[in-house]
Structure I
């Protein structure tokens, strides 16, 4: 198992990467507040509107906590240890980094249409570039990888619960989005053709 100092240093690297990603998004002028003019939307239960950002952001909050107070994540009854767990922690570190990069690329390509609300703006266009060329919801895939990475890196069962919630909510949201985007208010047949050649969270096997 990685010692506390190693966890602190690696967490700091991930935290720095998260800060750089946030700054890059701000430089691109991206906002999650939602489109100004909406032609169609799907309402979400209030509890899910609150729960979704919470579970998605928990892994990122954890790396900041790990950089400052790694003992908080290690010294709990929910922390586990087993033979060969150091390799698992390194794998978690890599998975977290990949998840962050994938989410950043998804945000960059979707641009102003990356919003928390499930909605179609009046000037909405179907994005099929970057990770969207193979995956319909790469930002959700990134969120799943971030949760997996945090769980493996910190060896903490809290992130197992978080992972279940992220996967369940991402699947629920993805289904609602796909229903809206394949409707006449969305992109209709164009989106259905896009669905046929792409995977939801992973590239479709040919």
Structure II
């Protein structure tokens, strides 16, 4: 089967919008592979911070991106022999990833790695430029969002459940700052693109959001695709 015949559902959106959870559940329901593209940028940030790489050194960061020894196994992310699933979710790592993601050389270094996830029977990919840059021929493109206040509340609840102390006002400020960085960067800015449907989950729970995506996929004949 040619790669372009393998269906891709691209789910883009801002930080803490819930797109990762929605994408994972959609992938599980359809039996598709899943790509958390943001994890790749967080991995670059993690390695860079551990190795003392200057986060303003685009060339050095692109070399880190090119040499990542990473394996995605079910819900686990391994860097070499280390499980870094939780480590890359730290706020410092997420914020650094947002800065790193603005560098063209880093994005270029990760492009082929992301596209390699496109394997039969299909792929659900979440990120910020999945539908616009990485998989422009995706059969379904969704921009999943929620109000900044709702996203801050969700992130706060998530952190507290993990036993991580968090201040909701600080989280809201960080989310707004990251939105501004992601939306205004020169390369692959975060925005609603042509042919992309908006899904606002401010008043939806995860199950309702997943159901909406599955219904949209079914409406385009998704169940009958190869």
Structure III
């Protein structure tokens, strides 16, 4: 079995890479630069993780995504600053999700990766989704994975299937899985910002910090 990992360098995709390396031959790790604030840090993290696991790494540039979006991930508007106390407040997290939503990002990235997968004779795409963020991001859900796989059944001549080893887990469970797999946590980057250190106030930082403290 061969697969391609969509690797942002964050917690979920990094754990999925570690898991996939035990399940199959990982032919390539793909990281997308679509103009996001954290692009350089994500690429650095993904490149380091791919090297750690001995997997080729490639960056795909998708500048048009920024051209058609005004999401806070590009710095066009202010990134929401939250606290751990509101992470389970659905009204607050819905608003945060809307602020950082990138139009059809995961749909685009998966279809780009499917091009590489079919060309490299890989049967699997691996992406890092999770149950916790699936509550506010519809493209992190089992329904999304099922729908994508139906679409890939038509759009790839050599069958390609999307899987996510973290799909049904929350962040704490993903941290636990990463520890069991020996993931080098010091290499990951989960912050929405691309500064010298994680900001500690964006939703992604807070979910990781809460998970690390809870296990």
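We did not get these values from a lab; they are worked out from the coordinates using the rules stated. In this text, all values refer to a predicted model and were calculated from it rather than measured experimentally. Cβ atoms are built from the backbone, for glycine too; each structure is taken alone.
Observations, loosely collected:
- Here FRET efficiency 1/(1 + (r/R0)^6) of positions 48 and 96 (r between Cβ atoms, R0 = 25 Å, to 0.05) was derived from just one of the structures I, II, III, and that gives 0.55; the source is I.
- Structure responsible for 27, with percent of Cα pairs over 28 Å apart calculated and labels I, II, III on offer: II
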